[in-house]
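Presented below are the structures under discussion, each in the form of structure tokens.
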Structure 1
Amino acid sequence: MTMRFTLTLTAEADGGAGRATERSVVAVIERDVLVPETLGLTLAEAKEVLGRVQEAVAANQVAAHAGASRRCAACGIARRVRGHCPLTCRTAFGTVRIAAERLRRCACGADPAAGNRASFSPLADLLPERTTPELLYLETRWGSLVSYGMAARLLGDVLPLERPIAPEQVRRHLHAVAAREEDALRNRPDGAPWTGCQRDLDALPAPDGPAYVGVDGGFVRDRAGSWFEVIAGKYVPGFRRDASEDAAPRPAKCFAFVQAHDDRPRRRLTEVLASQGHTPNQRVVLMSDGGDSVRRLLAHVGPEAEHVLDWFHVTMRLTVLAQMTKGTCPDRGWTEARLRDLERLKWLLWHGHARHAVEAASGFADDAWGMEGDAEGEAKAKLGRLHRAGEEFATYLRNNAGQIIDYGERHRAGERISTGFVESAVNQIVSKRFSKRQSMRWTQRGAHLTLQARTRVLNGELEDAFRRRWPAFRLSPPPASAAENCSFGLPLPPTVTPPPAHVS
């Protein structure tokens, strides 16, 4: 038994003469005996049907728009048609080829659409980018999550496109979307720092619980074969004071930028705080590895901000010193004494004794330098490296002495003392897209723009970014009753019926 399914598209519009209806056959699907390969629709059939439906819908939309935009908005007189120009627009369901009308400027002299032009195309003005926001969104989303080539192949596999998308097109469109967001951030007024006094802070309503911001760095290979630094961070909100028991907590947010390219990194951090409802009297704990670039970024964030040196990075440096000490000196007694010094240094840091810890680290370096003078050969070289490592660690503690806290007390109170949540964020933001098994090399601008798109995807903010440019993008669909009664207020255009697709 052969079954035949005919798909008919019905177009309705309310014009001046009442409701007009047009029906056209867009596809005919035939099926024989049921087999797993032909259950439902195949991917090729779905692509063909969607392409035909889009052709019919787009043709009617263009014809209706042409009829509605022909009259001058100033005087109401119909403009003269100068001619037609071909226009190609790429959508998520294929390429739409349109013969766009070109209209002459109205003789009244007050034509707002024409401006100073002798002729213009309303449709070309409406579609300046020649790519629909839906396709731009898909290219930006998948181009930020996987490589450009893989994103292009993925979209080509699932979308009814006439020709494959080039990886260069994905890269170019992603950079254009991210650059538009960067321009919007640059044009927004800077948030003024807090200029009030303690009395003004006390007068504010009770804030939410303390929030944590962790910042760490990663490295990306550039086009010359060297590396440049990428800063990535994550914001973890505190408890909401006015929220009900069943209210969902605020989600964590991440951010990233290329240190050498971004001209306002601190503004990026304050934007994240503002988007999470941060108030000047809310406590925020800023955690980092103590690097110079990160320390400058976290300075002057707010009156209740506290910069804390990450315990994980401190213990990691101590572990490296201990491993170097074990294989440096043949004198076992000296080695055991230095290992005890490192244990004491760790105890001082755990309890927040920054000044004594700096002195202990300097003493450790001096002991290595003293033993270096009496050593010979390979032992002398190893002790020299240990001496330099000890001096670097002492300098590191001295530069970050103001950020060393009583880690033991914080740990017993249940507060965060380590940026483990940031390590996972760096892996998610930077490593998975830029480093791990990725052979691509990057420019600083290209990596920075890709990071902006990727963080918006991970934060669930990409659709909001598109809605700022196209307000009707992916709005919630209206109820069925409202959809049945909705009207665009345009007359039904002349019949435009594409040939049906016969799929068997």
Structure 2
Amino acid sequence: MSNIQRKTAKGAGWMILAQVLDRGIGLVSTLILARFLAPDDYGLIAMAMSVGALLNLLRAFGLEIVLIQHPAPQRTHYDTAWTMNIVVSAIVGLGLLALAKPMSLFYREPDLTLVMALLALSPVVESLRNIGIVDFRRNLDFDVEFRFLFIGRLIRFVLAVGLAFWLRNHWALVFGILLGRVAEVALSYGMNAYRPRLSLAAVRELFGFSKWLLSKNLIQLLTQRSSDFVIGRVSGAGALGVFNVAAEIASLPSSELAAPINRAVYPSFARLASDRDALRKALLDVSSIVFLITLPLGVGLALTAHLIVPLMLGPLWLEAIPVVAAMSLYGLIDGLGSNTGSMFLALGKPQIVTRVAAIQLVVLVPGLFLGVYRAGALGAAWAYLASVLVIVPLAYAILLTELELPARRFVSRIWRSLAAVLAMGGAVGALARTQAPPADLIETIVQLLLLVGVGGLVYVASVIGLWHASGKPEGAEGHVATLLAERLAPVLGRARGV
């Protein structure tokens, strides 16, 4: 294993740990806040954030990605990126302030005016964050990146829970967001010695690549936030709150686990851009690992949503059960295709990422309107699932063509995970059908643990069995076995010495 591969593997480990802790803390925060706040509180904030997200597209230049890919960025590049963020963020803040009253009339929510006016401060504060922290990723110092992300998330958690306990309404979410931004800015300067200055000297150079990233981010944000506008307008704040909380839970095990892997591997992809053989191998290695990890988690959550939702959220959220199940599958498939974007960027073809994202939006929007009018939040979930069933195979087909990689080589790396998750799904589904509805909390936990245990055993046994039956071919299973052997060797050596 080369030095870059080792750093990438360690970086992926740090980023997975950071993401798991981040989403875990976020989930705990959601569960605690759900006891103090109502779906309408979440829905109101989602309405405000949807407007803010659209305006924030002006800030979505992907400047950090450009700095990471640049062979030798200078102070002018960092300072220009920082200054551009401040200027555009101020424009975004003013836009939010101007739209506060019109959007409250659109959503028929009077409280939205003041909520949006206060949240207009959020992008301005966030833009002051130290641009120097991009070097954590650029230099593959993912342990430092982990500390920055974890400490920031922990501070936001304490603020959110404390404010919810004190205020017990949507203002807890508003002030939690604002104070969290202030804390992150302070932390960024405390952890990195770089001190940016106002400058626009490198605007032309930075914008050359980032214009495609801006277009892609615009389309992706429309894809992610279309549900806020459609559900909020058609079904109201309650349905929107159900959808957003369900989507947050559903994204935890799959797409949110694949994301940190891609965050770690992108700098390595960028360094291998001129070596197509190395890129092909990197795609096969990363994809096989992503499939191996995310498949059982996404399918498992979908099959156990009937137990997880009442256990985590309580009786007020039972209508979220089918939404969580459908969004779990959406998050799974979206996560499986997430590394294609990083590879296209490494190839220097961001325009492909933009076009693929545009196709997904075209597929999603008609289905979203139809689904919400027919089935509310659940209809929206099915529309999102349908869109990734179309777009992820398409993205892989384009990428394999670009890399001149035969599809059979790609399938040879992932088919064992696919077969194993089918076996797991069959076992868990059959067992779940034999279980009576749980009578209390203890019985719910017991049933959930039983399903998780059986599913995990079936999946692991199936993967190992298929790998051995296939002659132990190169793939994620071999990488995991090698990693475990390296980690266990010192322990076993000490045990023998004793």
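What follows is calculated from the coordinates using simple rules that are stated; it is not laboratory data. Since we're looking at a predicted model, the values are computed, not measured. Cβ atoms are built from the backbone, for glycine too; each structure is taken alone.
If mean count of other Cβ atoms within 10 Å over residues 331-338 is calculated from each of 1, 2, which structure is the one that comes out at 13.9? The partial results should precede the final answer.
On the way: 1: 13.9; 2: 24.9.
Computing mean count of other Cβ atoms within 10 Å over residues 331-338 on every structure in 1, 2 gives 13.9 only for 1.
Tell me which structure, out of 1, 2, gives 3.9 once distance in nm of label points 7 Å out along Cα→Cβ at positions 267 and 315 is calculated. Show your work: numbers first, answer last.
On the way: 1: 3.9; 2: 5.1.
Here the read-out was taken from 1.
1, 2: which one has Rg and Dmax of the Cα atoms in Å, for residues 91-210 alone, as calculated, at 23.4, 67? Intermediate results must be reported in sequence, preceding the final value.
Working: 1: 23.4, 67; 2: 17.5, 49.
Matching structure: 1.
Given a computed value of 1.37 for Cα Rg over 2.2 N^0.38 Å, which structure among 1, 2 does it belong to? Walk me through the intermediate numbers first.
Working: 1: 1.37; 2: 0.99.
Computed on structure 1.
Upon calculation of FRET efficiency 1/(1 + (r/R0)^6) of positions 203 and 467 (r between Cβ atoms, R0 = 35 Å, to 0.05) from the atomic coordinates, which of the structures 1, 2 produces 0.10? Numbers along the way, then the final one.
Numbers: 1: 0.45; 2: 0.10.
The read-out was computed on structure 2.
1, 2: which one has helix-only ellipticity at 222 nm (-39500 (n - 2.57) for each DSSP H run of 4 or more, over all residues; to 500), as calculated, at -29000? Don't skip to the end; give the middle numbers.
On the way: 1: -14000; 2: -29000.
Source structure for this number: 2.
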